[in-house]
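Structures follow.
Nothing in this text is a laboratory measurement; each read-out follows from the coordinates by a stated rule. Because the structure is predicted, anything quoted here is derived from the model rather than measured. Cβ atoms are built from the backbone, for glycine too; each structure is taken alone.
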Structure P
Amino acid sequence: MVCDKRQRIAELLFDVEVQLRRLNYWQVTVPSIEALSSGLPFSCDTLTFPQWLQFIFLPKMHNLIECSAPLPTACAITPYAKEYFKRTDAGVQTLLAHLNEIDTLLTDL
């Protein structure tokens, strides 16, 4: 079961990247060390939400999976994502669905 959960999360991380690229939110230039070092949730003072996904969340989660490290037991990315994307009609529903599934899988109920 745990292996299946890790595999599904790995697949969803890939799907999130695909959606970020499809929606043209993926960027080539890495933000500064200072921007990546924010202590605020979602680095909201230094990064956009898509940047946070690309440069903080995805690498951290991939690393946890690759190292067989414990995964977070609580996750609530979707509410922030919905708030971030509420002013756009950029076809983000698939991205939101992937993030919601990640939230569900990581949150111990």
Structure Q
Amino acid sequence: MTESSIFALIGGLAGGQVYPYVAPLNAQGDPAITAPWIVFTVVSEVFGDTLCGPAEENGALQVDVYASSTDDARSLREAVAVALTPLNFTQLNKTNGYESETGLFRATLEVQSMQ
């Protein structure tokens, strides 16, 4: 699981406003874009090992969707989940929140996959 492989799956969502790790910021440190947008983070990559070398890879990915309404954030998060199905994830967690600094709703998706 790499940033480029994740972007290939979800890069067309949110009008193309999909960013690894952090959304573009202005000089004051505030978002330089308007909602909605998506930020994703490859949280971890764990490799199994055998006597013959690496066996499998377990990966964890976090995707945060930011939108002006909770319904928009949830809807876009569902589109992300569908787009990520090629990862064959083994676990999916969803959480919701509100970012008081930006006034935006956040819908988070955490997936774990084994390859």
Structure R
Amino acid sequence: MRAPVEIGERALELLGGATGAVIADYAQMYWLIVAGSAQYWRRIPKVQTLSADPTSYIGVPSIGHTAGPVLHWRVPLGPDRYLTDSPILRGALAQAVAAELGPDREVGR
């Protein structure tokens, strides 16, 4: 999942310890989720689901690169921190977008 940093930072606050690893690159943040687990999500403004069809590529920083603004781990990989549960992530991103865009902007559920 890809979201702009202002949405991503809000989502991270909402997720707390439930987040998996997160990659950041300038103004974008990327969460790692199980492939295909967001396939049937309704659209969330400003959030993009990346997939293998069409092919999407993201850069992956070296494990020790944890400072930006260029490609780095915003939340580093760890033994118990790799993938984010996609339904929990979706809820956090939807709340973050609603907070950013205002309550009159509909976020698909």
Study note, to complete from the structure: When P, Q, R are compared on relative contact order in percent (Cα under 8 Å, 6 or more apart), the highest value belongs to R
Point to revise | mean count of other Cβ atoms within 10 Å over residues 33-40 - structure with the largest value, from P, Q, R | key: Q
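Of the structures labelled P, Q, R, one was used to calculate helix-only ellipticity at 222 nm (-39500 (n - 2.57) for each DSSP H run of 4 or more, over all residues; to 500), giving -6000. Name it.
Q
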